[in-house]
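The structures considered in this document are given below.
A short reminder: the numbers here are calculations on the coordinates, not readings from a lab. Since the structure is predicted, the reported quantities are computational estimates derived from the model, not experimental observations. Cβ atoms are built from the backbone, for glycine too; each structure is taken alone.
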Structure 1
Amino acid sequence: MPKSSIDRIFDFPEPFCLKSTQETIEITLINHENLDKWAKKQDKNTKNQIDQSKFTAKAGENLLIKDKNGDISAILSGLSIPTHHLDGASAYNFVCGSFSDDFLNNHTFKLSTATANADHTIGSIGWGLGAYQFDHYIESKGVKPQLLWSDATNQDETLATIRSICLIRNLINTPANILGTDELAAAAQKVAKNFKAKVKTIKNEEDLKKNFPMIHTVGKASPRPPQLVDMSWGNKKDPKVTIVGKGIIYDTGGLNLKPGMYMRDMKKDMGGSAHALGLAWMIMALELPVQLRVLIPIAENSVAGNSYRPGDIIESRKGLSVEIGDTDAEGRLVVADAITYASEDEPDLLVDFCTLTGAARVALGYDIPAFFTNKDEMIEPLRKSSVTNQDPIWPLPLWDGYNKEINTPIADIANDGSGRAGAIYGALFLHRFLQNDPDWVHLDCFAWEQNGKAGRPKGGSDTGMRAMFEYIKERYAA
């Protein structure tokens, strides 16, 4: 029976096995600093092959070692210092490119270590991420090489990380004709069901009755109804952590219609919701001691006779009136209603993920999300943790002096700004809708791999999710 579109979103690569009756080839992880010392201890045949090649054990380098009969006996794989996820992905890609499907069907692989500080868990995560392809709608697929679990690998952490990242990728990569507002809500419900979390969905006219006017306004022009998913999990005695994710399943720009070149990849405008669900998956899978809540405001920013217009004034859940300067600045509207709703519950920590502004990409490029926080003491721990865990995010200022540039004489606030600080305007706008002053982090992320690299194929990608997971883990589970 063919898989449903929702089932395909949860189709994760898990190229691992507990045991094998087939021949196993060892992949030795080694870094440049240890290569000479290690090579001196090997047999003459191995030393000759290392000496005669250009292999230096730098990250991304791999070398096949053959025995005297010409058969493959081992693989050397260069490591970053410290070990990086891309190292395992590089080894996976090398294996796929070096052997036929018949060979892969009859061999398994295992990791060994020639470097004392090589991390098998990180290497295995990279192997799993290397196996990711968005091939759910392609009939012919290649063989995925299998890696034997190592005793030095934390299987729970490995699988939780791979599944959460691949959930993010699958959600973002699924096109909007398949992933509508109902389908995104159903994916969130399936995440909740997997971990026995509670979930409710507000949709259709309920969003007005229950006071989410900006979510309703953004989504009303689409035949696919706007909605809000509200998921909760964990012990009520633990600290409250709430995650909000922007769920614009497709962004035409509304009446401020985007040019074609900027609209092409707008299936990714629900990348914030994908990050929120991916982070929730990791938190629940690894059972962090928090009381988790996830809010996903979902809408399609479409064009119809009832579309909201530039110049309109709309109400918000908080009671602030908003003048619409640009219908293409819709994400901050739906997220603002959700942030107000979230902060009514007085969480200890409130995090939102948004594919919000091109200005953040101009400032930091594609790979590094900008983050903003209302608490200065959070800035350095967040930045440092993200860099240490190889998922960098970078602070931009929540600069009060620019608040005047999102003011308007005919409403409480405008959804665009009069100057050039686009990313800061978006953050300041969301900050106005907070209540009760929780610790708050806003991530303006790209959610997309622009160029493609080992373990990160072009398309939907996690940018900042692991950084926030590690911060939450260090803050609450230390």
Structure 2
Amino acid sequence: MRVPRLAIAFLALGAALVVPASADALSLPQATALALPTPNNGLDQGYLPFQSCSSVGNCAVTGMYLNAQSVDAGVFEDEVKGVWQTPVTAAIPLGGDTSKSVTMNGVSCPANNSCVAVGQYVTAVKNKTVTIVNEQVFVASQLGGVWQRGVALALPSNAMTSSEVAIPHAITCASAGNCTVVGTYTTDSTVFATDGFLASEVKGVWHQAVELALPRGANANPFVSLSQVACWSGGNCTAVGSYLDTNNVAHALIVPELSGSWRRGLSLSLPANASAFAGASLNEVTCTTNGSCLALGSFNTVSGAVQPLVALSTSGRWSGLQVRLPHAARNPEALTFGFDGVACASPGNCAFGGQFLDANGRYQGFLDNVVNGFVQPAQVLALPSGALQAGHNGGVVSLSCPAVGQCVAGAAFINAAKNYEGLVVSETNGVWSPGQVIALPSGAVSVGVGGGVYSAQCFSTSACQLTGSYLATATRYEGFTLLTSA
């Protein structure tokens, strides 16, 4: 297949988002609160970011809540045939230290009642007078709708045996029993190093993780970050992140897996205006069924400005391009949140979003589309009347595109009362409509600094499941969910 030629269109400074009256908006019911295991002290900093749905009414959500001792614990929220079940606390592997924090880092549900989650836990072993602490990776599987105790993921053979810090960053499942986890770990080399690992489940069996093969010229301590992974079939995936070269320059990293074999990582070619010290990284990626992928991140220009970075791949060829932002500050400080901020309906037809600083010093959200392989003009996230700005913790966080030109985005903004609110924006026939404010459970008025719409997953052009978190009281975060309709 021929690689589409990518192009970038530019908005004139001061351009506004124009929405024709014909643009249709989704119907938003009041959000429903998600319960937490008892006793609890709410979600930790509103952290409930991961959702995966196998079909309408069959979803799993995971994040972290504070237990009775205010220690982080993992939580599983499950929806079965449209009914949210009693929440479950993630059970870490035997030998794990239950007095230490547990972090959840992702969930994937390839089939109804069949999900897999990944997280981080701590082991602490006292050796004479010294306690050896390791931060390890575990995977937990849902079988027949029941979450099983987590099992430790075997790290590469050169992992530290003492004081290991292994962090999973993402999980995806191409089908039931065929999943992939990516993350980082510390090696036992003579030079302390943070490297990347890639682990695969094949036909229900997890194999020992393999060490990432970095591009040539990587630093002795490459300080790898593997942020996300997407698979279009079993054994065919793309992972993205960043690494340092011998000059301590950060490069955007792409790691392909083909027919079950992870290949050497690729350093993404950057736009012509990139700085020699571009500090480039990719933190989101999505792929369609034939292996066409879109990755999203940021880089520094020669002037020091932080700009969005987008790369589209077809047949394994990648090119990095920037996105010109409308009415942006000299340094727009572009940010993509690294959750679900990119989605593709078909090869070369995608949407993505994030946040930037405008020329007036206000933080705004942005939305952009890729149409037939061409990056379109970026648009400012349209806010409700009276809104102050998207805010430092606002902008576009999540996206889902069930069809070409038909997408839904989850965002946050600061209202006139200086509270963060959740916002849902829909695209119809390529036109983004004004956002709709989410009515939170029990009359709550804010999603808070840590909350918002973390995940959107659409099953059709009208039915989309959105989840996130909000401030139930002045200091307590809870989770919410809602299902849109036409």
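Can you rank 1, 2 by distance in nm of label points 7 Å out along Cα→Cβ at positions 67 and 91 and just name the one with the largest value? Could you put the intermediate results ahead of the total?
Numbers: 1: 2.1; 2: 1.3.
Top value of distance in nm of label points 7 Å out along Cα→Cβ at positions 67 and 91, among 1, 2, belongs to structure 1.
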A value of 0.95 was computed for FRET efficiency 1/(1 + (r/R0)^6) of positions 259 and 283 (r between Cβ atoms, R0 = 41 Å, to 0.05); which of 1, 2 is the source structure? 2
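As an exercise: percent of Cα pairs over 12 Å apart, for residues 395-434 alone, calculated from one structure in 1, 2, equals 51. Which structure is it? Write out the running numbers ahead of the final one.
On the way: 1: 51; 2: 58.
Structure of origin is 1.
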Out of 1, 2, choose the structure whose coordinates give FRET efficiency 1/(1 + (r/R0)^6) of positions 251 and 291 (r between Cβ atoms, R0 = 35 Å, to 0.05) equal to 0.60 when calculated. 1
Value 0 of helix-only ellipticity at 222 nm (-39500 (n - 2.57) for each DSSP H run of 4 or more, over all residues; to 500) was derived from the coordinates of, among 1, 2, structure 2
Identify the structure, out of 1, 2, from whose coordinates distance in nm of label points 7 Å out along Cα→Cβ at positions 51 and 163 was calculated to give 4.2. 2
Parent structure of the calculated result 1.04, given that Cα Rg over 2.2 N^0.38 Å is the read-out and 1, 2 the choices: 1
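Rank structures 1, 2 by mean count of other Cβ atoms within 10 Å over residues 131-138 and report only the one at the top, that is, the highest. Walk me through the intermediate numbers first.
Details: 1: 15.8; 2: 18.8.
Largest one: structure 2.
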Among the shown structures 1, 2, from which was the value 20.4 of mean count of other Cβ atoms within 10 Å over residues 27-34 calculated? 1
